[in-house]
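Structures given as structure tokens follow.
Coordinate-derived values only; no laboratory data. No experiment lies behind these values; they were computed from the predicted model shown. Cβ atoms are built from the backbone, for glycine too; each structure is taken alone.
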Structure I
Amino acid sequence: MTTTQRDYLVDWQRKCFDAGLVGADIPSEYGGGGHQGFQRIANQEMGRAGTPFMINIVGLNMAVPTILVHGTEEQKKKFIRPALRGDEIWCQGFSEPGAGSDMANQQTMAVPQGDGWVVNGHKVWTSLGHFAQWMILLARTSRDHKYDGLTYFLSPIEGHPGVTVRPLVKMTGESGFNEVLFEDAVIADALRLDDVGKGWTVAMTTLTYERGAAESAGGTSGERVPPIRQLIDLARKSFRNGVPAIEDPATRDAIVQRAIVAEGIRQNGRRARVPALCDHPMRLPLQSKVTGSEFSQDNAKLGVEIAGAHGTLYKLDRNAPDEGHWPLAYMNSYGHTIAAGTNEIQRNILGERVLGLAKSK
């Protein structure tokens, strides 16, 4: 993402906020619309219209909901409205070189000093870190306890002494990820979220929203242009031996199979909003991350296959189908199956907490 794209998306989010399409469910005293239940409708309508995404996705989907649950009144009044408007961009500081799926293995250390904390450590895979002003930061404040030794902070990033952001280039050639280094960075205690040692509990709140198991402050995908329609259009304009791929029975069957899964996901989304239809209150919300990310990956893979040899052509190649969307989407899809806890970890959570199976070893 370039600076020009960032500025455009910040302006777009601000216009959506002013129109009441972002933060609709957030209490009005913190800058929201105060109309419970409206955000889902806004998301759905923006999705159907194919509007741009909200750049402050970490702020809307993770920081704001977590601050609402665990923050002080001062923190809620200070941070929520700027995040909703896109005035302040947030990033997430959970992943480390040795703490990915094992999130409790955080090694970034926060040591108390006066009325603040001195932080040293290394965060990685930090989406939008190069544009962010703030980070939701999980750090270790005690080495005596694995889980109770973690504390959650709202850390300044941009221009903050002792904080260095370094972009990472993905295999797609894009640089949305970053690594963030803390070297004797000082964070005021007023920026600590909840009690010392409660970081794991606060982080679980964040992950609940990140994985889609609870309603966020806005900016979710809603119901965008159905990928099945895109696959059909691709099959109509892709040729094999002079014949459109759409006339191949195996291709048609593969697209229909994707359509069946799409409809199942859509109906499960409706079902999840009716408690009486849920055998376990968390099953459908928690599985949405697994099914949604793998659905997108399978669609992109099928798109590359339908395009055939042209599926090897990347963006900026004038002969690439759909401007190189399919190989780009396929490579990016692996990030979705890893983010918010890998799908393998998510399946363990579903097995243990929903199905009551024994813990994996």
Structure II
Amino acid sequence: MELKKTALHDVHEKLGARMVEFAGYHMPIQYTGIRDEHRRVRQTVGVFDVSHMGEIEISGPNALDLVQKLTINDAAALSVNQAQYSAMCYPDGGIVDDLLVYRFPDKFLLVVNAANKDKDYRWIVDHKMEGTEVKDVSDSITQLAVQGKKAEATLQKLTDINLAEIPFYWFTEGELAGAPMIISRTGYTGEPGFELYFENQYAEQVWNAVFEAGQEFDIEPIGLGARDSLRLEKKMCLYGNDIDETTNPLEAGLGWITKLDKGDFIGRDVLKKIKEEGVKRRLVAFTLEAAGFPRHGYKIMKDGKEVGYVTSGTVSPILEKGIGLGYVIKEHSKIGTQIDIEIRNRLLPAVIVKPPFV
């Protein structure tokens, strides 16, 4: 199967990026190196091409009803030009995907994970109701994430819109670098920043303008490798690792987006029951107390017994030690609990900590 390419594919190759297959796309995993790129975002500003993400529009007079039925957060609470983090669940409470919901005057835009795009689209279409239109617009959109403390100063040079006036999880439509776009104060790094959505024809024009504007801040292109380590330091869930169809939002620490009192939605009855009875396991954050690299699937042990498993792990470029997330039996999930991670037949001591790590 031939891999899909983003509109900036040739730019990444010219920059010498290490390209890999990711969610059916040929994507840059790193340019100069994950640790350096990670630190660049934490220190000043970096740019990610995340055009592989999925964008699905829901419009029509009953668009809100469909979004409410599909998602666990309360989309009715959104004002126009506001966004929210949410998820879709199966009837058994397992997670279809986590996503962003954007409310426009005449439609909703759901931004979904790249690897789940086709599955999500089918799920939405299968639950479509009268008075709704569902459209996958992913292939026509370039998405750039400009993230870091100097993101606003970089982008402000390229637009007349006062970016300081856009609150966290709000967006506006306007022109930046000569291209019409959605400018959203969101991101997946835990740093201040923006996500820009625009038509593919403007991709190189916007990319070049952003890099010119950010030159004074040593702006750099950032690959998917650092995107993963950045989100992990802030305990942001990754679908396929920390959440999937076998996990529910309550045990994953996503109770804050699970609005059981908003009215009916897919999975609500089961989630309500889980909340009443209490979860059996929890997604926890831990740090290693010895040198090691915790990886997805490694066993979590307590007093010689297996009590869970690692879902995500890395060596934090900021803390310079192993960090990770994992599910553990509820009685061993308290902050401060000493655990062990089984790495290559060795038990390495670790402790459950309060996230975020950084």
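To which of I, II does the computed value -12500 (helix-only ellipticity at 222 nm (-39500 (n - 2.57) for each DSSP H run of 4 or more, over all residues; to 500)) belong? Mind showing how you got there, number by number?
On the way: I: -12500; II: -5500.
The value was obtained from structure I.
Name the one structure among I, II that distance in nm of label points 7 Å out along Cα→Cβ at positions 314 and 330 of 1.4 was derived from. Of the options listed, only I reproduces it.
Supply the structure label, taken from I, II, corresponding to distance in nm of label points 7 Å out along Cα→Cβ at positions 154 and 202 with the calculated value 1.7. Walk me through the numbers on the way to the answer.
Details: I: 1.0; II: 1.7.
Going through each structure in turn, the value belongs to II.
Among the shown structures I, II, from which was the value 2.0 of distance in nm of label points 7 Å out along Cα→Cβ at positions 138 and 290 calculated? Among I, II, the structure yielding 2.0 for distance in nm of label points 7 Å out along Cα→Cβ at positions 138 and 290 is I.
Going by mean count of other Cβ atoms within 10 Å over residues 66-73, which of structures I, II comes out largest? Mind showing how you got there, number by number?
Details: I: 18.1; II: 23.8.
That would be structure II.
Quick check for you: by Kirkwood radius over Cα pairs in Å, which of I, II is greatest? The structure with the largest value is I.
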